[in-house]
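Rule-based calculations on the coordinates, nothing more; no lab input. The model shown is predicted, which means the values in this text are computed figures rather than measured ones. Cβ atoms are built from the backbone, for glycine too; each structure is taken alone.
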Structure P
Amino acid sequence: MKVTPLTCALGAEISGIHLAEAATNADLGGALEAALLQYKVLFLRDQEMTDAEHAGVARRFGELEDHPLTSSVDGEPGIIHIWKSPESPPERYENSWHHDATWRECPPMGAVLRCLECPPVGGDTMWANMELAYERLPDHVKEDIADLRARHSMESVFMAAKPIEERLAMKERFPDPEHPVVRTHPVTGKKSLMLGAFATHFTNHHTAKRVRFGQDASPGRNDLMNYLLSQSTIPEYQLRWRWTPGSVAIWDNRCTQHYAVMDYPPCVRRMNRATIMGDRPF
């Protein structure tokens, strides 16, 4: 197995292996797990896999979960479709910096995304290293956010355009969880920023050390939220991957954010994703 780093911030391309074998080859699976912890996102090209093999590789990292709003592959409930066609409406969800499904009490550990068909140009995906984003914050900001927590919501994103009855029913299924703004990786112990597109507001910002007068509260917390959200947009923390049919990405959702670039004209883009269950952030 050859590992080629892609940027100084994160990401490595893996070559010289057939990824499907990782489901049953303990040595190969272990090597991929170690590489993922080091590089945070792994990429492979020219991988021929069935949906069952795709699911098997993902299960090497943990059990799989479905998405309540996305269809699954027949016979493989852990594999979901992320398919676009010329008739698809304009995208306004995936093209934002986010961790996957922080609207869950236990957001996913990671995912394995496989390209079936893609535009000849465009439709790249970008990732950002949120450990590096935290590490390079000024010390006074780190001190200020050390105990800060934020609410995350499916309702305010995926359900915002739905009728109120549907919106409230989904919120009952998935109540808005509260997560730490600074998350500790459960394996490496490293700290990272955890916000993204599903974060709606801080829950414990309005304290005496941060707010002199009540009038300070709103601009103070909004400015801080916008500043922290903007860290994922810094190019020095990023990489950009160009998809080709048969290419695969495996990422650690606990310490990275990603952004699907919607720069291509109406066309077919078919991706299958296996999402790996995670644990409660701390």
Structure Q
Amino acid sequence: MKIRNHRLTLDDGNAVPYLASPHAGATIAPRFLVIHYTGGSSAAGTISWFQSPQSKVSAHLVIARDGKITQMVPFNREAWHAGQSRWGSLSGLNHHSIGIELDNAGYLIRSGGKWVSPLTRRSYPDSEVTVAPHKNDPPGSPPSGWHAYSAAQIEATLGCGMALVKHYGLADVLGHDDISPGRKRDPGPDFPMESVRARLMGRGDDHPDLYRTTGRLYVRSGAGPEFAALPGTPLPVGTEVEVLAKHGLWWQVDVVGEVNGVMDIVGWCHSKFLEAIDG
């Protein structure tokens, strides 16, 4: 992907679909990329809301579950995605950042034996839910449910993110929960922020630790043995994984490559059966 006249274009030279939001502010020189989840039930619904004069919110890009990207604000114009926010000495991150909204229900609650969005009341199967604490929760807080991102969304985020970082010389990739802690929780624990940041910024010190399995290891949908094992597990001995987050002895991992015919296995496992790979 490339940036031309502050619009995102695909490798074939065609621009991604552009549906303008009326909520665009002053000209900016972006310094950061900020990742959000929509909290809604569809990308189409989010795009429609961002086009509504009543919404008073917008983002530069919306990425659907299938990875389709829609642009809504030119990258050199302020989008209204960050709200009250601060990073370092800067406040009002709308004026300093490009915002990406990923179609994702976000925080979920358990109701009637199902995982349900408290905003839309839509339910989600266990296979689409990660159960984990949020990084900003107080120590000892119980884990919550979070709608899982699709592999296509992560790949689309990486693709457009690389183009944006290169074109604008962005300094960092942040979550809404980084710039508005306590007020916002997106993109949440299921988004592999450290891995994405490392790949976009090329900073080895941000890269997740690489481990290998020392026994046949089940990767589960949540941080505990009571959660369902994911397809493709147990992992064979010697399988390499990247550690994305830690909750006591249970670690969230991203399995490297294809295992047992399944790609993009991301979930939780017990750290007892992992050993660090030196170097």
Fill in the blank from the handout: distance in nm of label points 7 Å out along Cα→Cβ at positions 93 and 141: greatest across P, Q for structure P
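Looking just at relative contact order in percent (Cα under 8 Å, 6 or more apart), which of the labels P, Q belongs to the structure with the highest value?
Comparing P, Q, the top value of relative contact order in percent (Cα under 8 Å, 6 or more apart) belongs to P.
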Practice task
Given a value of 10.6 for mean projected area of the Cα convex hull in nm², for residues 5-156 alone, point me to the structure among P, Q it was derived from.
Solution key: Q
Handout entry: Structure from which 55, 46, 39 was derived, Cα extents along the principal axes in Å, options P, Q
Key = Q
Exercise for the section: Check the numbers for mean projected area of the Cα convex hull in nm², for residues 117-268 alone across P, Q and tell me which is largest. Expected result: P
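One of P, Q was used to calculate mean count of other Cβ atoms within 10 Å over residues 85-92, giving 13.8; which?
Source structure: Q.
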Handout entry: Parent structure of the calculated result -4000, given that helix-only ellipticity at 222 nm (-39500 (n - 2.57) for each DSSP H run of 4 or more, over all residues; to 500) is the read-out and P, Q the choices
Key = Q
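With mean count of other Cβ atoms within 10 Å over residues 45-52 derived from the coordinates and found to be 14.4, which of P, Q does the value describe?
Working through the options, I get structure P.
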Handout entry: Per distance in nm of label points 7 Å out along Cα→Cβ at positions 109 and 253, the highest-valued of structures P, Q
Key = Q
